[in-house]
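Taken together, the values in this text are just the output of simple stated rules run on the coordinates, not laboratory data. Source: prediction; values computed, not measured. Cβ atoms are built from the backbone, for glycine too; each structure is taken alone.
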Structure P
Amino acid sequence: MIGSVVGMEHQVLVVDDDPMVSDVVRRYLEQSGCRVRLAADGSAALAAVAAERPDLVVLDLMMPGLDGLEVCRRLRADQPDLPVVMLTALGEEADRVLGLEVGADDYVTKPFSPRELVLRIRSVLRRATGSAPDPAAPAMLADGELLADTGRRVARLGGEPVPLTVREFDLLEFLLRNPGRAWSRADLLKRVWGWQIGDHSTVTVHVRRLREKIEHDPAAPRRILTVWGIGYRYEPEVTAG
């Protein structure tokens, strides 16, 4: 018994064409207190989300017909803040990077430990729903025309909403709270994702996606700077006066 890892109020959609995998994931999630729906292919997954939005989607990458990448791409186009944890085959690094590129918040490689998957889901859900606020930390973060409301988990640039995934918002919030210091990818994995070890390309991809959304010219970023040989540094916008 895993215990009440996530609340009963959370509904998870598990999308996998392998009924054995789906059943194992379903049983572990239900033991942890989740309500679970299953979809056996990409089309069924999109229909299920349209009928009733889940709190999180567990999405297999390799499926016949509409694969996980295309499903994630379509979900992101309509619901950028819907958490997605992707399942990928062991050793397929290029596919994991593609999954992150199209907007997956996290990934777990097959064969996987169901307990680890539940813990990853717990982490993403906790971030998506917001943790207990720190009364000493400002809820509204601003850098010029870039605003991040950490209570509502909403970002705006020039008054327009910025569609960020769960992890993209986490990364933006961390950088806004810790400007001017160079952070290694390992540091960011630990502080933003909560991973002691992991694929550093996860950070690289999320930085690239975040730049595309908050930089006027992502090819020549002025906020999220690369510190060669180390990682990244957030440089606040310099305003006149």
Structure Q
Amino acid sequence: MTEQSPVLALTDIHKAFGGVVAIQDFSLDLKAGEIVALVGDNGAGKSTLIKMISGVYKPTSGRINLDGDAVNFSDASSARSRGIEVVYQDLALVDEQPVYMNMFLGRELTKKPFGLLDKNRMRKESQELVDELDVRIPSASSTIRDLSGGQRQGIAIARAAHWSSKLILLDEPTAALGVAETARVEDLIASLKERNLAILIVSHSLDQVFRLADRICVLRRGQQIGVRTTAETDKNEIVSMITGVN
């Protein structure tokens, strides 16, 4: 892969559920160290796209390339094995477990020769990661249920950053958070660029989109209306593209 070639390239993606077309003729490139926002009203197809990129759905037609290679994920685990991580609104955290067990959920570290959980190592690695990303929690041994919404979101994003080697997909990462916690999570998302990850974020907040994104891709009723460089557009143009009203 050359330095300028995209981490992710979607070409002529089409998705139909029976006779209902959810996505048609969608193309987008995403480079390392870039944040692209996916915006549009409810039902525009944003979540469907996220699920196709992450292996939950298969495109009806079109191509998905990762680092220049055509990929055809059979399921979400095959996408994860190629360095793609997703943070959904529901976070997929286990409330009764500590942070470090959530960080390694489904990928637990074990000790040889008996296969016992290596809790000390998982705790240490988790603490180093939350410290590095400045996720402000009491400790990696804290139980998830005792954390605030913003802290939980921070853990979910930190877990994605730990396991992703290429691409992180964020689906409404701050929808349920207050102003201060939203700001903390946005700082965390911005720091992911420094790890040279490609980031695709779905957000209803245009203020957030303009704070974080390098480019903005607009969907309306399954159609790609256009892609704009954030510095070269404004909210009025994006709203017009979302609604179809000038």
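Numbers below:
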read-out: Ranking P, Q by distance in nm of label points 7 Å out along Cα→Cβ at positions 40 and 200, the structure that comes out highest; value: P
read-out: Relative contact order in percent (Cα under 8 Å, 6 or more apart) derived as 14 - corresponding label from P, Q; value: P
